[in-house]
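Derivation of every value follows stated rules applied to the coordinates shown; laboratory data play no part. Everything numeric in this text was worked out from a predicted model, so none of it was measured. Cβ atoms are built from the backbone, for glycine too; each structure is taken alone.
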Structure 1
Amino acid sequence: MTCPNPDSTLIDTLRATVEGLYYMSETDRPFEVLQWAGQTTPLTPDRVLQWTGKPQDSPVEVRSLDDFFERLMREQDWHSDQERAIAHRFRTLFELLQQHLSNTQVYRIGEIEIDIYIVGETASGNLIALQTQSVET
């Protein structure tokens, strides 16, 4: 008998929330939901590098969830209806992550082509990440 994944509902909800949502930089990239079951906390840049298969000497910048999402959620007077809808979707994602994950951090790995991992711990103790990429020249 196989044990059901206690995080499957959250993973499905995250996948539905990020479907069609792109991280905007010099190139727009989608988000992918990853699960690192059985991984232990505390999270450290070295562990994230290991889990992602990146070289241990890769530059890593750690940000808070608030810092990462602040500009993505902010609506401007000059935004079109579509841009306001995108900001609202990022706010929905931010709130979902806040409600269902603890110890959440954002890890930006690399230079120019930066891999971004938003990693947090579920109530069952597993790690879930959203992965995307930013291009910054």
Structure 2
Amino acid sequence: MKLLLLALTFLPLLSKPFWPELWWSGLSAGWVSAMALELLTHFRRQRAFEPDAPPQAWLSAIVGGFLAKLVVLLAVAVVGARFSTHHVPAFLFSFLAAMALGEALSLTALARLPRLVANETDSPTPRSS
């Protein structure tokens, strides 16, 4: 899974001949930044599934990943619009497409992880009748 996300991060390099230069810069900026954030978010979500992780770790991973993606999306779009460094609509489209693909791959991989289910015998305090 990690190798797939890493390989998909550099996918825009193969599509360079098919796009005008200004569009390609926006597409590659959006795709690479979104997939890099998805890769980091995936690792953070995996750590939230570990047995010694606190109960709020999953919520922290979800909220932190969403806020990081939102900040990067807005910051790079504003910089691109202000300084004309890349085609902003191409950036927005590729960022959202990469984010949707990354979320689907990440959540599918996390759904396949083994879950630890606590039994009644695992409870630290014995039940009294």
Structure 3
Amino acid sequence: VQARALRGGAVHRMGAGGQAAVLLFLSSKCPKCKTKLPEIGRMLEPAEQAGLDIWIVSHEPGWRLRQFLRGFPLTRALRMKLRDYKLLNPTLASPSYMMVNHEGVLEAAGTIGDDNWLDLRAQLADSEVDDAETAAEGAP
């Protein structure tokens, strides 16, 4: 499945492997989805440091997605055709996610806020604390 970056238009092959990723399915028509953006935004840097890509994946028109994601890094948003989107998210569930390992194999899927999601969020928060402690230890 291919998707294009909302900013820059680079083509990404979903599930091609190489790097672990979390695919997020949010809808601009879902009020609860909008409330998840700050939480997701806080996860981006620790995820990147951990070698985990976080992508918001959408089939919505670019203008609508840009409006929905106002203030969120558009470099983390991908658009794809509805047909391809339904291959990944057949029920069009939102806010939901898929966690894929570096080999492109599905590890977990569910609703943002479920136990697997909360575990990921906690792991990323812990890694951020560990990084801060390591930096403090190295300071003069």
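Here are the numbers for the structure shown:
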{"quantity": "Structure responsible for 14.2, with mean count of other Cβ atoms within 10 Å over residues 23-30 calculated and labels 1, 2, 3 on offer", "calculated": "1"}
{"quantity": "Structure responsible for -13000, with helix-only ellipticity at 222 nm (-39500 (n - 2.57) for each DSSP H run of 4 or more, over all residues; to 500) calculated and labels 1, 2, 3 on offer", "calculated": "3"}
